[in-house]
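Trainee: For reference, the structures are reproduced in the following blocks.
The numbers here are math on the coordinates, done by the rules we state, and not lab data. From a predicted model like this one, the values you see are computed outputs, not experimental measurements. Cβ atoms are built from the backbone, for glycine too; each structure is taken alone.
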Structure P
Amino acid sequence: MEVVIERACGMDIHKDNITACILTSKGKEIRTFSTKTVFLLQLIDWIKQCECTHVAMESTGVFWKPIVNLHEAEGIEFLVVNAQHMKALPGRKTDVKDSEWIAKLLRHGLLKASFIPDRNQRELRELVRYRRSIIERKGQTT
């Protein structure tokens, strides 16, 4: 199969940790990081050190959001992929295998990104949700 992306990173994201696999023509490197900000910054530094140009991750819950925000700030190309599409692919049982599988699919151009609004749109949506929650709480207390 044709390689479309020379240096690709696949991530399996959970509430407390991220398993990331960087695939290149020279092989693979896999690391696990905590989801605390200091470790997310280490993850970004590692991706940049490996000169990785593209990152793909499953869109599970809201856990992808801080990672996308950091990638976006650093100018790293990212894809958030529908988790249902990823689960339809056979043979994966561990976080390491998941991250490697995502990296392989990304490297060969086989992943379709979910729509992620730009940063301004995401921030506006958060503000509107916050405003709505305040109005609802205020309505409950009066």
Structure Q
Amino acid sequence: TATTRIEPDEKVPTASGDLMKSGYGVTNTVTATVSTSAPLSHYTYGQTAVSYFPEFGYGTYWRLLERLTSGTTARFQFAKNIYSTYNQRVHFSPVWFPDGSYTVNTHVMDIWTPAGMLAMNLTDDVTISGPLYDDWHIAPGNP
């Protein structure tokens, strides 16, 4: 089995549950669990997870997730983003992204068995409502 969880990053100041403004970052936590009665020498644990994004039409750009734990249940997340002020494990949604569902597709693969490779496609989303510019306000200071 495998699961994915897309959420607004913990640093998003105005996020509420799965609701956020465009331009902020989302996190992705993926787990891949292998359950079998076969001996370990006959299969591998989850090795690879790749995410695809709507702003690229789910095809022209993807991100390889970093495997944080291995074993019966492997856990993956985005690698730390060098463009994140806090070095968070995020993917930034585009500021121009329209209101509505921001759906990330993740492909978990490279679980090998004698019969071949097991893989699974997963999706999860957050809801975009307005751009991050709505959170910014510039006003003169008090004299």
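Trainee: Using distance in nm of label points 7 Å out along Cα→Cβ at positions 24 and 120, single out the structure from P, Q with the greatest value.
Mentor: P
Trainee: Supply the structure label, taken from P, Q, corresponding to helix-only ellipticity at 222 nm (-39500 (n - 2.57) for each DSSP H run of 4 or more, over all residues; to 500) with the calculated value 0. It would help to have the intermediate numbers written out before the result.
Mentor: On the way: P: -14000; Q: 0.
Traced to structure Q.
Trainee: Starting from the value 38: which structure in P, Q was percent of Cα pairs over 24 Å apart calculated from?
Mentor: Derived from Q, not from the others.
Trainee: So if we calculate mean count of other Cβ atoms within 10 Å over residues 16-23 for every structure here (P, Q), which label has the highest result?
Mentor: P
Trainee: Supply the structure label, taken from P, Q, corresponding to mean count of other Cβ atoms within 10 Å over residues 48-55 with the calculated value 16.1.
Mentor: So the calculation was done on P.
Trainee: Determine which structure produced the value 5.3 for mean projected area of the Cα convex hull in nm², for residues 8-55 alone, calculated from the coordinates; the candidates are P, Q.
Mentor: Of the options listed, only Q reproduces it.
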